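A short reminder: the numbers here are calculations on the coordinates, not readings from a lab. Remember, predicted model here, so these are calculated numbers, not experimental data. Cβ atoms are built from the backbone, for glycine too; each structure is taken alone.
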Structure I
């Protein structure tokens with residue numbers, strides 16, 4: 001069972017998760033079909049070793065264990081699986097140090113997606 005990066009990552013793309021991933025299974029899309037693959041990171045499900053490092057590292061709280069993914073984000077499970085078919089349009093996410101979001105920014109991002117923790 002893999003971990004899933006949900007839509008809460010869209011346009012945030014903090015790479016703290018990629019920084020702690022021991023197998024480099026977190027990818028970013030480099031293709032042109034932004035409708036199919038929004039601007040976020042994705043976990044390759046066959047490469048993920050369930051180490052649990054990524055979930056607590058994500059400052060946006062956008063990563064869930066597959067079985068624990070909130071109903072609102074269940075489609076994200078398939079989105080993360082889909083990258084296996086289009087892996088040529090992806091590359092391992094490069095770690096870019098940035099600033100961590102504030103608690104208010106995380107709440108606003110949750111609200112953007114209609115998610116109430």
Structure II
């Protein structure tokens with residue numbers, strides 16, 4: 001068998017990891033922007049940087065592990081892992097943390113008023 005055919009599971013694995021890493025980059029962007037209270041210009045600059053880095057990551061991983069060949073499974077694996085990471089982090093990590101933070105903030109505000 002060809003080396004390219006034998007290494008497709010490894011290629012898919014690396015592309016899935018790249019998709020997860022790109023999703024975390026967008027999470028860090030959102031955390032960073034939460035400190036600056038909706039600065040539109042900063043948001044646009046960071047969004048451009050994140051999209052550029054994500055596309056660069058996809059291109060570099062394809063070049064490094066898939067010999068520069070864009071195949072359906074590689075693009076779908078990257079995008080699917082990116083979407084799954086964004087969905088999982090948002091629903092199972094970020095929302096519970098936001099709820100805990102809001103409860104703590106309400107308790108602190110209630111203590112200051114009395």
remark   = Structures I, II compared on distance in nm of label points 7 Å out along Cα→Cβ at positions 51 and 67: the greatest is II
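Which structure, out of I, II, was mean projected area of the Cα convex hull in nm² derived from, given a value of 8.7?
Values: I: 6.7; II: 8.7.
This figure was derived from II.
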task = Assign the value 3.3, calculated as distance in nm of label points 7 Å out along Cα→Cβ at positions 27 and 99, to the correct structure from I, II.
result = I
note = Taking distance in nm of label points 7 Å out along Cα→Cβ at positions 19 and 43 for each of I, II, the highest value is that of structure II
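Computing helix-only ellipticity at 222 nm (-39500 (n - 2.57) for each DSSP H run of 4 or more, over all residues; to 500) gives -5500 for which of I, II? Show your work: numbers first, answer last.
Values: I: -5500; II: -28000.
This value belongs to structure I.
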remark   = From the coordinates of one of I, II, distance in nm of label points 7 Å out along Cα→Cβ at positions 59 and 75 came out at 2.8; that one is structure I
